[in-house]
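Q: The next part holds the structures, each set out as structure tokens.
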Structure I
Amino acid sequence: AFVKGGNAIVHHKLCDRADKMIDNNQDMVFIKWDSNIPKSYKLIFSLENKKGVLAEFLAFLAKMQINLLTINLSSDLNSAVDYFEITMEIPDNINPD
């Protein structure tokens, strides 16, 4: 990461701008990502409007050891389809068994 105005600015390792900053000997600090932090994702989906379908889907996520953080139902009066929006954390070592 490069230091600018007291802040650390992280660049992708293939960033051309970062290459130029390295060539110019700009101040840098070492950073390391914590590999134990779960990955968080947002998923928007629609399911068949049938009894038990949502429960089956949530049971599948639980079997995959996926942590469900939020779930919202998005209904649009102008649409016949309802959408679910969930936020979930996925561990690095997913075990479907």
Structure II
Amino acid sequence: AHIAFGRPVRTRSERAKAFETREGAFLNRYKDEAREVILALLDKYRVGGVEQLADPRVFRLSPFREMGQVPGVIQRFGGAEPLQKAVREVQRRLYAA
């Protein structure tokens, strides 16, 4: 990536930290309970990569298990579609320049 695009390669941890730093307005669009899900997804991304954001089985793991797994997480966003949209937007913003 560094050679192809002329930019240094960033680690997942660096991407997640940059996201948290620059995406405050995006995060503030969401209620606290939904924002908690997004931040937990960022933690999963740090450890396991983008696959963690794309795989709904991640919601079987802690801390999502304590949130009610998929049904509980969906409820925090007010529906499945808003959750899916938020996850896609997180993915996009993680890899934005």
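Just so it is clear, none of the values below were taken in a lab; they were calculated from the coordinates. These numbers were taken from a predicted model, which means no experiment stands behind them. Cβ atoms are built from the backbone, for glycine too; each structure is taken alone.
Q: State the single structure among I, II that was used to calculate helix-only ellipticity at 222 nm (-39500 (n - 2.57) for each DSSP H run of 4 or more, over all residues; to 500), giving -19000.
A: Computed on structure II.
Q: Where does the value 2.2 come from, among I, II, when distance in nm of label points 7 Å out along Cα→Cβ at positions 54 and 86 is the thing being computed?
A: It was calculated from structure II.
Q: Given structures I, II, which gives the highest value for Kirkwood radius over Cα pairs in Å?
A: Top value of Kirkwood radius over Cα pairs in Å, among I, II, belongs to structure I.
Q: I've got another one for you. Compute distance in nm of label points 7 Å out along Cα→Cβ at positions 14 and 62 for each of I, II and report the one that scores greatest.
A: I
Q: Upon calculation of distance in nm of label points 7 Å out along Cα→Cβ at positions 30 and 46 from the atomic coordinates, which of the structures I, II produces 5.2?
A: This value belongs to structure I.
Q: Which one of I, II has distance in nm of label points 7 Å out along Cα→Cβ at positions 22 and 78, as calculated from the coordinates, equal to 5.0?
A: I
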